[in-house]
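As structure tokens, here come the structures.
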Structure I
Amino acid sequence: MNAQAKILVVDDEEVVRLSYLRILAGNNCKVEAVWTWMQVSQLMQQDPFDVVLLDLRMPGMDGMTVLKAIKQCWPESQVIIITGYPTLESAKQAVTLGAYDYLAKPVGPDQVIDATNNAMLHKKWALHSEAQPA
């Protein structure tokens, strides 16, 4: 994974946040972890993240609403939904709103790394394609 990769973990469960922090920091990423929309918004405004790992169900915060806001304000950020309550309907909605990937918990270390790597590759490819003359 690129040493410049900036990853934001958004989950209300501290053990999940710490686990993803440990996994991704061990892969030379700049990783931040938060659990509220206010924190997400503040950090994204300061310096948008390349990839956001986003839980869908959190107290006082709807993950789909957060996904929609991220994609509207920072469309180049790749969002990976990670949920303990996967449904076909929420997967369809997430993709429609612009999620790059949708994973069902529990998610192992290799899955987190692979999904994040793939999201980074997708972002780089998309940015490269936009920069090419027509």
Structure II
Amino acid sequence: MINFDNLSFVKFRFTNQQISDYLASAEKDLAIAGHSTVPEVIFQFSYNALIKLGAVLIAKHGYRAHSKTGHHAKIIEKLSELLGDKEVAAIGNLMRKTRNIDLYSGGGIITEKQAHEYLEFCRRIASKVKRLV
């Protein structure tokens, strides 16, 4: 049984339409990333999609993350747990740290190769999430 701690998550009843809308939003972000040639855009939209995919799967279980400091880390951790895939936590947290450096420390460099690897990773996660919802 999956445990949702009440410090990070709150019980919430989502409609099927809300869950579908979250999934569509994640897929839209992946499409934007896939059509871009700018590594930073590819990375940012891939990361956004990953967080939204986590929110989708968490919503499917009847919860939502509290919007507070560290909630992206909790979403990534729970997504990894729900998928039974430790790689999600490892790569997802690397993406989160990269995003934080870019956002809060004056920017980082995302190579084209890294951006495309992250995009492919997020596409694989999207396929797994879609099978479960």
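Here are some notes:
- In this comparison of I, II, the computed figure 24, 17, 13 for semi-axes √(5λ) of the Cα gyration tensor in Å is attributed to II.
- Origin of the value 0.75, where FRET efficiency 1/(1 + (r/R0)^6) of positions 42 and 114 (r between Cβ atoms, R0 = 35 Å, to 0.05) was derived from one of I, II: I
- When relative contact order in percent (Cα under 8 Å, 6 or more apart) is computed for each of I, II, the one that comes out at 22 is I.
- Source structure of the calculated read-out (mean count of other Cβ atoms within 10 Å over residues 10-17, 17.4) within I, II: I.
- Label whose coordinates, when distance in nm of label points 7 Å out along Cα→Cβ at positions 58 and 74 is calculated, return 0.7 (choices I, II): II
- A value of -15500 for helix-only ellipticity at 222 nm (-39500 (n - 2.57) for each DSSP H run of 4 or more, over all residues; to 500), calculated from one of I, II, originates in structure I.
Each value in this text was obtained by applying a stated rule to the coordinates, not by laboratory testing. What you are looking at is a predicted structure, and each value in this text was computed from that prediction instead of being measured. Cβ atoms are built from the backbone, for glycine too; each structure is taken alone.
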